[in-house]
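Asks: Following are the structures in question.
Every read-out reported here was derived from the displayed coordinates using simple, explicitly stated rules and does not represent laboratory data. Predicted, not measured: the structure shown is a model, and the values here were computed from it. Cβ atoms are built from the backbone, for glycine too; each structure is taken alone.
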Structure I
Amino acid sequence: MKAVFLLGPTASGKTAVALSLAERFPCEVVSVDSAQVYRGLDIGTAKPGADERSRVPHHLIDMIEPTQAYSVGRFRDDALRIVREIHSRGRLPILAGGTMLYFSALTRGLADLPQADPRLRAEIEADAARDGWPALHEALGKVDAATAARIEPTDSQRIQRALEVHRITGEALSELQARREPVELPFAALRLALEPSDRAVLHERIASRFRSMLGAGLVDEVVRLREKHRLSGELPSMRAVGYRQVWQTLEGEQPAQTLEDRGIAATRQLAKRQITWLRAMAQPGHDTLAPPERFDCLDASLTRRVAERVTRFLDQSSP
């Protein structure tokens, strides 16, 4: 059994490459995106449309309501089950997305972490109410720089959890996660990383795409979601890049005139963190797989070169 992992920062063209592969091979796509699991979050997640999904089966899209939470553990269980089902149909699973934590859970398993402590969480929330989450993010950086580098200064859920783990154990979350024993996948996997040879060009793509999302009605999409569901700015769905910035505008926390700039800046920061994850995956001993093979996502021949590599992978005898 085999599978292809397509990893890369936002706006690197993962969806287009996956669809191109599906024109050449009998494939099904498994989304590795923590925001595309939410129903109604379409424009801001660049979710494949109905036409694309009619051409190629997609999984782990529109799984839950935006009022719900979707854990990394649930993703791992769902993804492994779906990969087995795709294999049973004689097709090739393509796991494509930019949520690197989800990819890491597949190849490294889940860390053995302490249970949540309501008292500690209340203390951390009180600190945040007084000082703000960016200040707590700065404090996290002093005790766990690796984790702080991977999350936004406004990501209250992850900042709270990292601080909680440190206060309970006296150790950094990143150190506990690093002690995980890499797990063997029940299939052979080819990891392909779509990375830009020129960050400035990727930044231009990000800016253009976010402006297109605004033009396509991203703000109206969030307004409709707010009318349909009882949402808050602390829900994971509304903390997704783009949605957080729109939420802040609608709540009057930030001026509408800065929405475009804020959204573009947040998306660029996301891309930077995703590339940092890719660099970590390339380090020896990170997991049991070969390091991701890098492809320039700005190369005009990208889809052809990726298809040729997948062809060689499929022609190889399984281990």
Structure II
Amino acid sequence: MSDDNLPVWLQPGPAEKYYQRHLEQKPLRDAWVDMIRARWGTPKNPGLSLFPEILREDKIVPKTIDVDVPITQFTPKHPSRDILIYIHGGGWVIPASGKHLAFAKRLAHMSNMAVMSVDYRLSPEHPFPAALYDCITVYMHARQETTGRVFVSGDSAGGNMAAALALYCVDNGIQPPDKILCLSTFSDHYFERYPSMLALGIGSPYVEMSVIAFIRAFYVPNVKDWANPYASPIYGELSMMPPTCVLVGMDDPLRDDNLAFAGKLKDANNSVNILTYEKMPHSFFTYPDVLPHPSEKACQDIIKFIISE
């Protein structure tokens, strides 16, 4: 029987009709995810047309821990034996966008080594530690692919997983990366304690960090995991970490997080190289079309750290 045929006293009122419509729509969480991915996940980027000599291949890495993992590999014509793994940013929610892949291709060109960009599983569909496990799978694959060095780099959420990957290797008797690069890295899920996050991030209408609380809830929904070193590497035992590069934009909401992580590495007698860039925002090195000179300088500094003995 339709609502229209019900007695008047049984027909749904305005409030009931509102909630009925609400239940028929996509859940609000999923609507937020769609909006975030549409806003920051643009697949096109002018940088992808640069360096035509770099071969692009989309591959599947067989599972080691959990599932098969897709990667996009960029390979120079005559690459060295070394491999660079790149873990893209995007708050664990956004897939590798055009700007991320263009950055990976640029690194392949500048370093003359194969760069594997990890297409890890995303939250909230796959919360912590699914994405980290995917990165570890690709790392172990890279070790089997070469007798050369293997480096792991990542920006923002990707930098978080680069550091967590190294911690996982140390904890589990796996040869760690030869070096790691934490670029505008998110190292601590207790981000409210950092003045730069409060001043430049949360609540700011001008930067994407205003959604960071949602992103945290998607990736690490259990508060007890916030202090897990594989989720927040700053709380790990850092004394056995490989040489690490920490890149910091001084106008990044994550600035104080980055500097605190670098300080913890130094306190643990770890070899750490801190790169700071005045007046630069979050992950500025992935915007060469907007910030060509700072982006180029940062990339040169990154490559210098990678290739140095």
Structure III
Amino acid sequence: MNEAALATQTGASQREPQLDTSGAGYEAALLLGPTASGKSALALALARHLPLEIVSIDSTQVYRGLDIGSAKPSVSDRERVSHHLLDLRDPTQPYSAAHFLHDATLVIQDIRSRGKLPLVVGGTMMYARALREGLSQLPSADAAVRARIETEAAERGWPELHARLRAIDPETAQRLAPTDRQRIGRALELFELSGQRPSELLRAPTRALFRLRTIALMPADRAHLHRRIEQRFDAMLERGFIAEVRALRARAELHARLPSVRSVGYRQAWEHLERGTSLEQFRSAAIAATRQLAKRQLTWLRSMADATRIDPFAADALEHIRAALEPVR
């Protein structure tokens, strides 16, 4: 685990779920790839040949009402092939890697009990890491401690709290920007609750819950991926993405600091509506952010040494994926 866990195991007024994983050894497959690499289409194509159900591994698709901008599977696709872990939360509610691991474990067990292949499809790599490697047992979020930290940050500024973190845990502070309020807050909260440096907590031993087959979709032509990102975003605009975000903004309880609203695409659309920037400025900012997301996703995928790498844009991609899944079935 790395500093990303400071964000993905945060933020909840509810207790992080804990699992009894004794004896777990279920098999499943991960189909991971950068945004716009065709993961969903390939998964649906695989379902024509294999008895499988799709488990979403997407930190935005868990939210109800975030449909167009998250490229959530259509109703017809969901009717044709069973999908899981979609629309789990209202956008005001927290969802973390720990929540995902809990929910995915139950779903995978259920799918396997019915003799089908759980195919975990998406691009939220921190969730993938949790499924592949397990999670450190970090202290649950404490609303009172977090509120106190937030109040102090409002008075003194996050850079000053970052300096405090640097004095406590230089290793963690070095990886965080002085304005990264979410991770700085979680790091200080962890230290206050446990008395240990966050970097030490995150090095605690972990173990995977499943024997997983991981397939990494790695486009050989990066320019082609960039074109697909642009084409998909323009298609979202035509489908009414801005109207979707306008409806979200009409809800008084939603604001720009929520993790759901900070999702790539939604964050830029929210800022566009709030600041009145031009459509072209919004489009450029959203596409640039999506390209950066794809770059980060590819970096994660390259770190997965055991993954089978397949070019999703190759003519025989589907056949290669089917062959890679043979040991799982």
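Asks: The value 26, 19, 18 for Cα extents along the principal axes in Å, for residues 237-276 alone was derived from one model only; which of I, II, III is it?
Replies: Numbers: I: 33, 21, 10; II: 30, 15, 10; III: 26, 19, 18.
Attributed to the structure labelled III.
Asks: Continuing with the same structure: Matching task: 12.8 is the computed value of mean count of other Cβ atoms within 10 Å over residues 125-132. Pick the structure from I, II, III. If you can, show how the numbers build up before the last one.
Replies: Details: I: 12.8; II: 19.5; III: 23.6.
This value belongs to structure I.
Asks: For which of the structures I, II, III does the calculation of distance in nm of label points 7 Å out along Cα→Cβ at positions 197 and 301 return 1.1?
Replies: Values: I: 1.1; II: 2.3; III: 3.5.
Only one of I, II, III returns 1.1 for distance in nm of label points 7 Å out along Cα→Cβ at positions 197 and 301, namely I.
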